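Listed after this line are the structures, all set down as structure tokens.
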Structure I
Amino acid sequence: MPLLQADTVTFYYTVAGSATRHPPLVLLHGAGGSRLDWPVELRRMPGVQVWTLDLPGHGRSSGAGRTTVAGYAQDVRTFLDAVHIARAVAVGHSMGGAIAQQLALDHPECVAGLVLIATGSRLPVEPSLPERILQTPAAAIQGIVERAWHPATSAAQLALASERLAQISPAVLRGDFLACQTFDLRGRESEIGVPVLVIGAAHDRMVRPDFSVMLAERMSRARLVMIEEAGHMVTLERPAEVARAIMEWLGEQRW
């Protein structure tokens with residue numbers, strides 16, 4: 001699994017599949033996440049080249065992380081240039097969806113389409129959360145995990161999710177939620193003119209499903225798919241359904 005030095009960051013990434021009639025997909029994880037938030041059903045979709053990236057300071061990528069979505073969008077642009085991807089479909093979950101939208105606005109020349117999962121044109125973050133991550137990290141992580149997963153999720157899965165979240169630096173996790181807290185593209189959704197697939201989760205308690213509905217309504221070329229019986233971590237809870245929605249949408253486009 002390759003490492004790539006670009007500017008001040010060593011990016012860790014995976015790539016599966018080869019170039020096809022579809023643009024390559026680049027998977028962007030959410031706050032405190034990593035490539036592990038994308039299970040094999042999404043990392044290895046048939047007939048599609050899929051790149052999965054650890055953002056700076058996450059997973060096995062170096063760096064201190066960022067405190068703005070725009071900063072992460074610039075990192076993604078740097079990565080695309082370094083691996084010689086001219087235009088990609090940016091697939092983003094939660095904060096990753098915010099990064100994908102920012103990338104489409106700041107660097108439209110490198111974005112062929114967007115898949116926006118459990119996200120919105122703004123992201124609701126409880127005001128005290130960034131500081132609580134530093135002051136009482138264990139309690140803050142427990143609260144994040146409890147809201148992020150479907151209520152029927154097993155205790156074992158919740159424990160694994162908490163363990164993974166605890167592996168990231170509290171400073172980086174705080175920065176991610178500061179980035180989410182200040183992200184707000186309301187009023188600019190219509191500026192994104194590429195094809196967009198919006199995937200919401202019917203039981204999302206972190207970014208409510210109406211955020212997905214409004215996002216799709218405000219984009220001129222968007223299609224909405226709502227996944228039932230799924231929470232905010234829909235990519236891990238219902239990966240086959242998410243992959244099927246993406247593959248169907250890709251097949252409908254004329255790239």
Structure II
Amino acid sequence: MTHQFSGKVALVTGGASGLGRVSAVALAREGAKVIVSDVAVTGGETTVQMIKEEGGLATFIRADITKSDEVEAMVGAAIQNFGRLDFALNNAGIDGVRARIANYPEDVWHQVINLNLTGVFLCLKHELPIMVKQGSGVIINMSSVAGVTGFPGHAAYTASKHGVIGLTKTAAIDYSKAGIRVNAICPAYTRTPMLDRMLEQTPDLEAKLISRVPLRRLGTAEEIAQAVIYLFSDAAAFITGHSLVMDGGILAE
């Protein structure tokens with residue numbers, strides 16, 4: 001362990017499972033104090049326990065990121081617990097349903113946009129003022145390869161993830177002079193509970209997905225977590241407004 005983040009404080013939304021959990025644990029291994037947030041209390045507390053079992057320091061804050069007052073309280077809890085906020089991984093999101101646009105349920109559209117896009121906006125809205133006061137901070141917004149290309153059957157998800165990239169670029173420009181960096185990560189098919197649910201529903205889907213990836217495998221949550229570590233680190237000090245695509249070569253074809 002390098003403990004390169006000793007003395008730093010990181011907030012991870014959607015930290016109850018998947019990319020959020022693995023990233024939270026990875027940040028703690030690098031010495032960061034971690035605030036794990038999610039609406040799933042049991043999963044979030046499990047992530048905290050995993051961190052503590054490895055000797056790290058973490059706390060769980062339940063927050064619905066679609067509600068501004070809860071996001072404000074979440075960020076406030078980070079300051080109350082640890083005194084500062086150095087890193088924020090805005091990771092919480094959902095995939096919606098699979099349907100062509102004319103058949104896409106309007107209630108699901110609003111749900112996905114509200115969480116995946118408005119939720120990221122609200123996180124930025126409340127995280128940035130704290131970092132401005134500090135004169136430093138790094139934010140990573142979790143987008144998707146669907147944020148840079150079309151994703152058939154997933155209109156709301158694709159639109160929301162494109163929006164996340166736009167928010168990321170705008171925030172990076174708006175706050176660069178304040179010493180704050182803002183980037184996005186765009187994973188493709190990555191082994192997470194969200195993808196596992198899709199694979200369970202469609203038995204032949206895994207083979208189809210792998211066939212679309214030039215590297216001929218799915219990504220791993222650990223690989224995404226290492227990208228999170230890199231973008232938060234001083235090694236990425238000259239990177240802001242960037243969308244890091246991790247797709248196994250899909251967009252290269």
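Laboratory data are not the source of any read-out in this text; all were calculated from the coordinates shown. Source: prediction; values computed, not measured. Cβ atoms are built from the backbone, for glycine too; each structure is taken alone.
Descriptive notes on the structure:
- Among candidates I, II, the computation of FRET efficiency 1/(1 + (r/R0)^6) of positions 45 and 173 (r between Cβ atoms, R0 = 41 Å, to 0.05) that gave 0.90 used structure I.
- Among I, II, structure where helix-only ellipticity at 222 nm (-39500 (n - 2.57) for each DSSP H run of 4 or more, over all residues; to 500) as derived comes to -12000: I
- Per mean count of other Cβ atoms within 10 Å over residues 133-140, the highest-valued of structures I, II: II
- FRET efficiency 1/(1 + (r/R0)^6) of positions 149 and 221 (r between Cβ atoms, R0 = 25 Å, to 0.05) derived as 0.70 - corresponding label from I, II: II
- Structures compared: I, II; top value of distance in nm of label points 7 Å out along Cα→Cβ at positions 53 and 69, i.e. the largest, recorded for II.
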